[in-house]
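S.K.: Below: a set of structures, written as structure tokens.
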Structure 1
Amino acid sequence: MMGHSHPCEGWFEEADKFLTHIHRGLALAHGGRLQVPRADRVYDASWEITFFAATGYSSELPVQYHLNHGPFIRALVARYESAGPLPELLWIALGWMQNETTFDETRFLTGMTALEAIVDGQLTAGRGTVISKSDFKELREQLSRSIVSETKLTDGQREIFLRKISQLNARTLSQRINALFDQYEISQRDFEGDVIQGLINLRNSIVHTGVSPEGLDLWPSIVLVRELITRILLKEIGFIGRYCCYVGGLNDRDFP
């Protein structure tokens, strides 16, 4: 940007945060990593140019049609002005989801990794536990005392049981994902019944065997995972309007 005086201290950093926010948001709309070839800083008689290496990714399951990014950009700007950029974890999850590969197993597993990262990082206190942490504290102390006093256990066995006590109060992954629906107040359409548990079972099967079950088409499951992550990101951005959904084939839907 042209000017007759050096911008105030910190202006470039703030501008860079804003542009990074827009860039990452457009990557979601595009359906793949967007590469910025260069960035220019122009002020007074100075012109600083930074060139970036690497390449972008081809579009895969774009959230918006490429000629209709206006509403998406407006939502990104409004979100930044009202609440700042999205939590870094959500952008990291988007990076996991946008992973170019020819293996559907990799597509599915990276999508599930992104979803689990969002669940662990974004679920508010109290939604991911069976009982409140304060109530569980007393129970944990009672269980710990019982284990420590058990003479039939070896030191190694005792240590294993003590470590596992803290895990007793955690809800299952399927329960935490369902809690995320409630927290974000997003539609559970397409995820009713045992759909979430089915995705988790499929993830576990691929992790343990290295391949998808014989004869199973992974693509519908890939689409479901990406659709859920997309809804979370759209909600965080504050987007309202039409977007591209791929559950059951490409179709336009209203959000939220």
Structure 2
Amino acid sequence: MLGLKPERFDLDEYATQPVTVCGKTFMADQSGVLYWPGEGTLIVADLHLEKGSYYAAGGRQMLPPYDTRDTLLRLAKAIDKFDADRVIALGDSFHDGEACVRMSEDDLTILNIMQEDRAWVWIAGNHDPAIDDGVGGTVAPEITIEGLSFRHQPFAGRATHEIAAHMHPMARLSIYGHTIRRACFVGNARRLVLPAFGALTGGLNVLDTAFDPLFGVDGFYVLMLGDEGLYPVPTRRLRGD
């Protein structure tokens, strides 16, 4: 990918990148999930299940109706890859309060199969402050594990020990005459914001002023999701939209 590949030999070796938050080591994956080996925990952000059906209702906007199935199958693949014992979904897992009702029986079955033999935590988001009991798992406003807080919306201002979602971070760069805009992880040694995982989710450029309260003082790094791997991008190459 335009010379951005880490200097490794095996293709599989750059599908993931190690990241550290407050001394805890995680593996960021090219799929957009984060895995915590020490806790056997997979973290995923902003699934926005049933976004397509939400926009189709009432003729708001016609979007492809397959977003939920696509998102669930990609998530199932990531769970299998890491053989996770626990999944934490960092909010906005469902696009609206009625999304659970609109999910097809087949999609609910896929979700229930993924939840078998593992703990599953839904963090409440602004799109889904209440989650129907019928989708399994447990619901919490946020949780803390080994001193790290997992929440949907990051705290504004300097914060530490935080892994969050909500911002849908995207990175845009120009290199060798080409422009690329992709979802990304953005963080520093104290906090991390995950990319949106859902099939129909857009994104916000990490150079947007909305990120200033999070990283404006302390700086940040970016890991861009690519087709073949996860790419560390020098911040000097980033461009605004």
Structure 3
Amino acid sequence: MPKDLENLSSKEYPGRIIILGQDSTDKNVVSAYAITGRSPSSQARKLEYEQDTVWVKPTDRELLGVGNIDLLIYPSMFCLSQGIAVSNGKQTVDVMACLGQGESAAEILAFALKKWDYEPDAPAYTPRISGCVLPNKSAALSIIRRAPNGATLRNVYEFPLVPGEGKMIMTYEGENRDPLPSFTGELLDVDIKSTSPQDFSENIYKALKPTRGGMDFRVAVACVFAQDIESKKFNIQIINRIEREKN
């Protein structure tokens, strides 16, 4: 497993993953989104990039129909001159709409997500995770999750971008059991040794590889290296398991 992603490779089932940071050359802001899925409907998906947007799309409409399409198909990342918005659901649109309306990524996330709740997929009650990076390199991640008593817990984490370092958040703690335990605690550290989105996306994909005898929950990975957000100098790489296995 890639040593720079040990906090990810140690998780059997992390769910959805967001990583924000900066590459070791200090030239690129890094944003990555990865999907793992247990059910056939979760597995029947792929990532596609079109018109400044990374979309989660179906690979099998029949299988997808078994699940909640509203929670399975959505824009996962917007790459705009006002900033990068990323999330595990349709709330990405609201984060994107608020880009350019403040100097602080944390303030933007808090405002954009105030109407959102955790996902209505009992008994998992999947948390909504979101993030954004602004052209001034202000970065933040957010999680909206369910408390044991059913209340909504909201956390926003703002952090500096440091060369070669990143922060990671996941929907689940990483144990493959029912009900799935939501992610709690502080953001996880990630070393970003890669100098290209091709290399970093491969490392994420390899880190999600199951241990011998385990189930392969990988669905897709998207990675963006932004040399200049305001000028929209984005380099994007996507890995879809369904396409990887065909080759």
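S.K.: Of the structures labelled 1, 2, 3, one was used to calculate distance in nm of label points 7 Å out along Cα→Cβ at positions 80 and 112, giving 0.8. Name it.
M.R.: It was calculated from structure 3.
S.K.: Have a look at 1, 2, 3 and say which one yields 22 for relative contact order in percent (Cα under 8 Å, 6 or more apart), as calculated.
M.R.: Numbers: 1: 19; 2: 22; 3: 27.
The read-out was computed on structure 2.
S.K.: Figure out for me which of the structures 1, 2, 3 the number 43, 41, 32 belongs to, where Cα extents along the principal axes in Å was derived from the coordinates. Don't jump to the answer; show the numbers that get you there.
M.R.: On the way: 1: 79, 50, 34; 2: 46, 42, 39; 3: 43, 41, 32.
Going label by label, the one that fits is 3.
Just so you know, all these numbers are worked out from the coordinates, no wet-lab data involved. No experiment lies behind these values; they were computed from the predicted model shown. Cβ atoms are built from the backbone, for glycine too; each structure is taken alone.
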